[in-house]
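Q: These are the structures in question, set out in turn.
Read-outs: derived from the displayed coordinates by stated rules, not from any lab. The shown structure was predicted, so the numbers you read here are calculated from the model rather than taken from an experiment. Cβ atoms are built from the backbone, for glycine too; each structure is taken alone.
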Structure P
Amino acid sequence: MEMPDYNRMGDEEFRAMVREFFETHYPAHLRFPPRRLRWHEIRDWYLTLSRKGWIAPNWPREHGGMGLDPAKMLIFIEEIERWGVARAPDHGIVQVGPILIEYGTDAQRRTQLRLDMADLASIYARYVEIVKRGGTPGQDVSLLKIWAMETWQRLAELLVETAHEYGCVAGEIDFGGVTVDVLGPFYYSRPATIYGGSSEIQRNILAKYVLKLPS
């Protein structure tokens with residue numbers, strides 16, 4: 001789907017279009033929520049935005065965004081606030097995505113992930129060998145947990161980005177004869193940094209170990 005060039009529209013024409021879309025499609029019972037909505041509450045609206053192509057309003061059009069200039073982006077935000085539209089999950093869109101767009105090519109990202117996965121395999125093999133010899137991994141085993149979970153998340157995020165407009169579609173999707181579940185790995189990787197102690201806790205364990213702090 002080729003994204004229209006919204007910047008060619010007049011400001012008031014664009015505002016009217018955005019306002020009409022929000023008023024028509026945004027669930028009335030979710031207006032002005034007093035808290036951040038959970039995924040099961042905001043999911044349908046998120047997918048509506050995805051089908052419209054409005055998930056990433058300030059991303060370049062060639063990367064699947066709306067490509068809004070600052071003036072149009074301000075109008076978009078004003079209409080969101082005016083209608084009480086809840087903030088959808090956007091960690092990858094506002095933090096991860098722009099960095100990859102700005103600094104990394106697809107080839108560079110794939111190469112870095114391959115290197116990181118090789119490092120992960122090496123760390124894993126080290127601790128497996130310790131256990132095989134009857135030893136007990138020390139506190140530095142937290143490295144394995146952090147690296148494994150965060151690498152998994154990066155892979156899942158890259159899969160979602162690669163799928164473009166299909167990156168928010170639940171269930172299996174056909175890509176050139178290959179069936180892929182895009183969202184499944186993304187969902188499962190989200191809580192992974194919490195299992196067995198969050199990554200923040202694991203980093204604290206490592207800091208105490210390296211700095212030889214008392215327990």
Structure Q
Amino acid sequence: MGAGGCREIGAFVQPLVAIRPCISHIAGVNLPNAITFSRLVMTAAFVVAVSQRSLAGYGIGLVLFVVAAVSDWLDGYLARKMGLVTPLGKLMDPLADKILVSAAFVFFTEKELCPVWVTALIIGREFLVTGLRQIAIEAGQVLAADRLGKWKTTFQLAYLITGLVWLTGEKAQQVLPIVEPLKYLARPYAQGGWLQPIFLWAAVALTVISGANYVWSGRALLKGKG
């Protein structure tokens with residue numbers, strides 16, 4: 001094997017076009033993208049964990065969700081810091097975020113912590129933005145993320161983490177009384193809570209506003225004038 005991934009045969013040197021000896025030669029495979037893909041794995045593990053309806057299940061689900069939420073920031077930071085922004089990362093990072101958040105909201109709706117229409121609104125908005133971005137790509141344009149979208153994601157994650165803390169506290173209070181203050185702070189509106197509702201309705205408002213902002217920004221594309 002010669003330098004640069006070439007196979008030497010007699011006096012000839014044949015480049016290996018389809019076979020690469022190292023993973024570092026595979027386009028798009030890097031540390032930030034590996035973190036993004038790990039978020040998909042953590043999402044699947046989160047769904048399995050919370051489906052157990054037990055203290056261990058909710059506790060593991062909470063930890064997985066928090067780690068996945070942190071990884072959402074980490075992969076983007078590392079990609080920019082290390083100069084490893086790739087088309088694969090641009091595709092998979094928002095997709096992994098949408099899958100994580102959508103899975104959690106569907107679970108919260110099943111637990112009657114979140115109204116069905118809110119979950120439908122949030123998931124519908126994600127489909128809308130994804131569709132608009134696809135139209136923009138086909139028109140040779142870029143529909144960039146805005147600050148409202150980032151704040152929307154922040155409040156969604158805050159609400160979901162707060163709800164998971166409450167679910168874990170509900171199961172843990174009998175064996176770990178020390179968690180009672182956290183459970184009290186994170187309780188839902190139906191039990192007199194205020195933190196969950198603030199995060200939820202802020203997320204709903206930003207979901208609507210940021211969605212409308214995307215539609216307005218892409219109005220020319222929708223009219224076929226892109």
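Q: Which of P, Q yields 1.23 for Rg/Rh (Cα atoms, Kirkwood Rh), for residues 124-187 alone, as computed?
A: The correct label is P.
Q: Follow-up question, since we're still on this one. Upon calculation of volume of the Cα convex hull per residue in Å³ from the atomic coordinates, which of the structures P, Q produces 177?
A: It traces back to P.
Q: Ranked by mean count of other Cβ atoms within 10 Å over residues 116-123, which of P, Q sits at the highest value?
A: Of structures P, Q, the maximum of mean count of other Cβ atoms within 10 Å over residues 116-123 occurs in Q.
Q: Distance in nm of label points 7 Å out along Cα→Cβ at positions 76 and 108 computed as 2.4: which structure among P, Q?
A: P
Q: I have -23500 for helix-only ellipticity at 222 nm (-39500 (n - 2.57) for each DSSP H run of 4 or more, over all residues; to 500), calculated from one of the structures P, Q. Which structure is it?
A: Clearly, the read-out refers to Q.
Q: Of the structures labelled P, Q, one was used to calculate FRET efficiency 1/(1 + (r/R0)^6) of positions 132 and 204 (r between Cβ atoms, R0 = 35 Å, to 0.05), giving 0.75. Name it.
A: Answer for the origin of the read-out: P.
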